[in-house]
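Each structure below is given as structure tokens.
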Structure P
Amino acid sequence: MISPLAYIDPEAKIGQNVEIGPFCFIDKNVVIGDNNIIMPNVTILYGARIGNGNKIFPGAVISAIPQDLKFVGEETTAEVGDNNLIRENVTINRGTAAKGKTVVGSHNLLMEGSHIAHDVIVGNHCIIGNSTKMGGEVEVEDYAIISANVLIHQFCRVGGYTMFQGGSRTSKDIPPYIIAGREPIEYSGINIIGLRRKGFSNELIENIHNAYRLIYQSGKNVTEALKQVKEEIPMSKEIEYIISFIESSKRGIIR
């Protein structure tokens, strides 16, 4: 299961039923769980923590030091959950003193050439498209779909169940349940198809649509629009999520 042409540091901890292909490099202070498939020419560096059932394709580099001049060698990690597909040439940098770790959750697809920078948090069931690049401390929440060649500025937040159009870039937060696209990036409606596929009822989809109609089309500022949402839209955990996401946004939301 482990190629004799792979290098594995004696201090690395490898779980059961792990396949490691030729020319892989596994550094010290690495923990790899069970049932992982690590294809040839994968590099897993100091501080990596990898769960179970992942498939890592050739050329991926996990837990390289941050591309941040403030990093001075502090003890940090890059943590990957379970059952992820990490395709060719994906890079996941480890954290800095800011958060101490970079985290990729479970059941994600990270497509070829995508970059997960230091202290990024990616949730569960996300798709990150080819050559998409995230700056430091970005947060991507569950079930977000980010298409190819997207650029996300550091500290931005992408809400859950969002569809992010390919070739876009943002320096603002992307609220949940919407489609974000065009140039410059803007709100392009709610992600109706995605919500239906995830089992959202027609009534709930309509409430989400009406909430965003008030936020984006009422002509009011965000504070006034959210007040109207609270007064007029039937409350649910999904509507509460929209409200709390926008109220807690530090960079402001796309318009």
Structure Q
Amino acid sequence: MLPADLIRFKQTGKQITILTAWDSLSAAIVEASQADVVLVGDSLGMVVLGHTTTLPVTLDQMLHHTQAVGRGFSRPINEQPLVICDLPFLSYQCGEDKAVAAAGTLLKNSCAAAVKLEGAEPEIISVIERLVRMGIPVMGHLGLTPQAVHHLGYKRQAEDSTSQEKIKQQAQDLQAAGCFSLVLEHIPGELASQITNQLKIPVIGIGAGKGCDGQVRVTADLVGLTEKQPPFSKPLIQVRQLCVEALQSWVKTQQQQEVTPTNESSQ
């Protein structure tokens, strides 16, 4: 699948499904689910690496995990889901050259066919335009942007009319800069629907209502692997609890087995 296919999905009214993966095992599961897109998100910093934010994640770590994701696929390459990789904090905020080098490293050395980055400040718009000119597909991300956690927190964004008008304009700016799609995270559903209707590129929601062209979820949240899930991603199954109970049962069984002492004859 190619980034352009997502635009075609919007035009034909097909809902887009995106799930995250972080290694070969999770990639195999997501591929089997028949999701359209696999996002190797920097959320792996919290889900897999134990950080409290996404900020510590490095470019090398994103490359490492994206390569592992590619090894988890079993379908022929033309039948595999589209892989999009997050550009981590400070890999694109420090100028166009550094951003091109970071994105190029991911696309050159992994299965990723596109990158995602956060924000729409003038400096970010310039970076996106440069990436697109270099032939690197870019997905935008507005609303709750985790790399700006120290500025925005993890609360819902765009609650007042001023911030809503701002995000509408930013969405237009990202489309004009060449983004092939846009993620809207944790904003009012009515606002997300308005932006979806205004843009020609597909809008993917996460905690942004049902009026978007598709939805993205952190797989670990959706299957209940994480201890706490965001309010917009209720688990479909409690995998963590099931695993703990099954393993506790096994451990208890092993501990209760009678151990026969070994008799060694003295020499």
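Out of P, Q, choose the structure whose coordinates give relative contact order in percent (Cα under 8 Å, 6 or more apart) equal to 16 when calculated.
Matching structure: Q.
Taking FRET efficiency 1/(1 + (r/R0)^6) of positions 57 and 201 (r between Cβ atoms, R0 = 30 Å, to 0.05) from the coordinates of each of P, Q, which one would give 0.20?
P
Computing helix-only ellipticity at 222 nm (-39500 (n - 2.57) for each DSSP H run of 4 or more, over all residues; to 500) gives -13000 for which of P, Q?
Source structure for this number: Q.
Taking distance in nm of label points 7 Å out along Cα→Cβ at positions 113 and 233 as the quantity of interest, name the structure among P, Q where it is greatest.
Top value of distance in nm of label points 7 Å out along Cα→Cβ at positions 113 and 233 goes to structure P.
Quick check: 21.6 is what I get for mean count of other Cβ atoms within 10 Å over residues 121-128, calculated from one of P, Q. Which structure matches?
P
Here distance in nm of label points 7 Å out along Cα→Cβ at positions 41 and 89 has been calculated and equals 1.0, so which of P, Q was it run on?
Answer by label: P.
Comparing P, Q, where is Rg/Rh (Cα atoms, Kirkwood Rh) highest?
Q
FYI, it's all coordinate maths here, none of it is from the lab. Quantities reported herein were computed from a predicted structural model and do not represent experimental measurements. Cβ atoms are built from the backbone, for glycine too; each structure is taken alone.
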